[in-house]
Structure 1
Amino acid sequence: MKKFDIIVTGDCNIDLLFNGFDHLPAFGEEVLAEQFNITLGSSAGITAAHLAALGMKVAYIGAIGEDTFGKQFKELMNAAGVNTDYMVDKAGFSTGCTAVLSKGEERANITHAGAMEQLCPADIPAQLLEATPFFHLSNPYVLPHFRNVLPTFYKSLKKHPIHTSLDPQWDVEEKWNTDLNELLPYVDVFLPNKTELQLLLKGNKLQTEDVQKFPNTIVCTHGNQGVAITENGLTKQMNSYINEQPQDCIGAGDAFTAGFLSAKIDGQDNTNAVEMGCRSGALSTTFTGGSVAYHSRAHFEQLFANANIKKIKH
């Protein structure tokens, strides 16, 4: 079996990006957008594409329909250097699609989940898990066959010699009741943002300081306010980077995750991994949507050196 550095699975959709309009339309109203792009979407897809661009060998598993958007999604992933041999075609379902209406740093999304909702744990080959050192799942709350079995699923992963990570993203049902006490012992790196972590803790009737009791690493992003790393019962704050002339903030969190995981795959410690994640997230805001503007680690470093990106000191 082909050797990969990491398996990435999760949501799977194309993004339709609308930019340059005065306001969101009300029902019965039409507004004009100055810009429109079709790009790679989904948290898992964007993370996988950035990992591949940073030199990682990535196997991506997602569910698509037998339609134009499904074909386009695969083409975009392959162009980014991601292996799509393990993607699943779900006959009778359309490929997921998100209409993204962006105005400055604010955006509104409308998503049709489609085929991605049919993805299930059985779609991940055991032989692939056995042969791959890292596994990452993103946005399980849009995947009905994952969201209610996350603790059991991650526990089953530990039958294999694999390093696990999870990016929860937003709970579309807004229940926030995933049992962290059952889940997190089997997740080596948990990657929520500040809002997601607070809501999950509230849903578990836990306090912020309770994250320090978990045996794994929790990397919590705070946007421009930096990143909090909790490990071995201690939490430390790290500064982030800012692009003073952002083109688009879509996918910045996924780019952070990819930068962090690429450093971990390379054997770096969590401090250096967060540094790489922050750099990757900031650079992603210099181009539009989830597309990746660089094609290698050397190209990444070249673009970063020439970008108007500065480290924030608090």
Structure 2
Amino acid sequence: NSPNYICNEDSDKTKQPCGKIVAIWAVGGEAFYFPTEAGLPVAEPGDTELYIMETHYNNPELKSGMVDNSGIRFTVTPTLRLHDAGILEVTAPVDTNLVIPPHQSNFVSSVYCNESTVTEFLQEYPNGVNVFGVQQHAHLLGKAIKTRVIHKGVEQKPLADDKYYDFNYQDFRRANRTLRAGDSLILECTYDSTGQTNVTYGGYSTQEEMCIAFIFHYPRTRLFNCQSKPLYKRFHTGPVVGWWSYLAPLTSTFDAIDWTNASVIREFKDSLENDQYFYVYGHDSNQYNYTMMDPKSMYPNVPYTEPPNTQCGV
């Protein structure tokens, strides 16, 4: 492949979107060791025998002649461990459907993985699956990230909660939790865009944004990806042929909005909370299912209450 190969644009559907993830690293991360009872299988029967390393560079000045000598070291063993581990990626779209208005100190974008999806793929595990690590990821506007878990309407303790997220200090959050049938997930990324004068969109550049959680677990489930994107129905002014019409980019519309107008902000936030989302989940060998979803149905009847801090006098 050429140096400019982009797997998301490959016509071979088995590589879209770049296949299932087997490893992640982000700025500030250190070595990550799997628990002794689990390991991530590599080169399994039926694999494509192709692994793609995707690296995101930030080069806003488009300087030439830059040489990268970084790399990632994997430790593998022919001695199989008791359980195969897997990674469930819960993610906002890495495109212009992720919209962060300027001038906001605590703007929240949410991503959903609904109960029916989790139950479909975890019902074969009566005791659930063990979550042993979570990596949450955003870019420079990110100030907090939380992966919420709700069981049949009752919110549990978050799988991970970075109250003071810092792009320069990203690392795995160790966990000792169980994900089971009847659970649903809400990923919340909080952004501080007070220093911005224009809309920030989702994208791969550091100046763009992301909202992702990678959930490491065993035994491995067939579910590897959940993503949702708001349809922004009330902001579409063109003809609507079908639901897919709402997936058209709205950058020209959002770029023209006066985001200093408080009523506009309220309307935009209301659309995120009440309008339909386009919902996708990936499973098995890069199979994807699509549907519409109502975000209001995702929220708990009984919210989680964090216990008082007994470790210090703050």
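Looking at relative contact order in percent (Cα under 8 Å, 6 or more apart) over structures 1, 2, structure 2 comes out largest.
Taking -8500 as the value of helix-only ellipticity at 222 nm (-39500 (n - 2.57) for each DSSP H run of 4 or more, over all residues; to 500) derived from one of the structures shown (1, 2), identify that structure. Of the options listed, only 1 reproduces it. For which of the structures 1, 2 does the calculation of distance in nm of label points 7 Å out along Cα→Cβ at positions 177 and 273 return 2.4? That value comes from structure 2.
When distance in nm of label points 7 Å out along Cα→Cβ at positions 153 and 297 is calculated for each of the structures 1, 2, the largest result comes from 1.
No lab work stands behind these numbers, since they all come straight from the coordinates. Not measured: the values here are computed from a predicted model. Cβ atoms are built from the backbone, for glycine too; each structure is taken alone.
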